[in-house]
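Take a look at the structures below.
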Structure P
Amino acid sequence: MSSLDARGLPEGYPFQPDWEVTPRAFRSMRERGETVVLVDVRTAEERATACLPESIHLPLNEIESRVEALRPHEEALIVVHCHHGVRSLRAAAALQRLGFEQVRSLAGGIHLWSLDIDPSVPIY
């Protein structure tokens, strides 16, 4: 594993602050009691392997057809996650196109979460 910087990101990670939130920042938001909704856009099989607590499962290929499930959370910050952060960036962009203003991708996905925040979450 490469070393992590002060934000908890791997050396050289191309962090996009307008589109992403680090796992450390996400954890801090939750610890402060901020309303942050976590959406898991991975497949059911991936979710069965490793899952973050209190996440809403909404696979990437179902975002547009099931977007109404997120409407009650429209005013909250929505953090979308996948395995490494690629699909969640696509999902964040899709949600913004669908009218959600506060959406971010979890930088590094569940993989970085496992490495930096909670090693009990299986790495796959």
Structure Q
Amino acid sequence: MKNFESRRTRYLQDKLSIRLGGLAANLSRIASFSKHAAVQETVSDILLESRWFIEWTALELEVTKTAELVKLQVQLAVWDLESRQNWQNENWRNELARKAQDWTQRVLEMSGLLTSRVVV
């Protein structure tokens, strides 16, 4: 990940709910990009960035949410390793997209952003 320290500094400026929303957005990107065989490197970068987002955020959460994010962090690492051998397999990518979308929803629920009221 380029500009690692500046990315970390910028990421940590946001409220916890926004950071979790950013993680959910990354998971949604993984789901979307998995439909395209030509973007393996991009997905790999997003997987790595997402693992760092969890690293920078998990300790600020209650224990059960931290445990959930640690499970996700492990899953992201597994997906990254598996993608190196399976990326050209459309069925594998479709399954990755489905699982990433499931995690998107879980992280969004964890963030509280789905129940927050936005004042304009």
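What follows is calculated from the coordinates using simple rules that are stated; it is not laboratory data. Please read all numbers here as calculations on a predicted model, not as lab measurements. Cβ atoms are built from the backbone, for glycine too; each structure is taken alone.
By the measure volume of the Cα convex hull per residue in Å³, for residues 46-109 alone, tell me the structure among P, Q with the highest figure.
Details: P: 84; Q: 73.
Structure P comes out on top.
Taking 29 as the value of relative contact order in percent (Cα under 8 Å, 6 or more apart) derived from one of the structures shown (P, Q), identify that structure.
Working: P: 29; Q: 40.
The read-out was computed on structure P.
Taking Rg/Rh (Cα atoms, Kirkwood Rh) as the criterion, which structure among P, Q has the greatest value?
Comparing P, Q, the top value of Rg/Rh (Cα atoms, Kirkwood Rh) belongs to Q.
For which of P, Q does helix-only ellipticity at 222 nm (-39500 (n - 2.57) for each DSSP H run of 4 or more, over all residues; to 500), calculated from the coordinates, equal -25500?
Numbers: P: -8000; Q: -25500.
The read-out was computed on structure Q.
When you work out distance in nm of label points 7 Å out along Cα→Cβ at positions 78 and 94 for each of the structures P, Q, which one comes out largest? Show your work: numbers first, answer last.
On the way: P: 1.1; Q: 2.1.
Greatest value across P, Q: structure Q.
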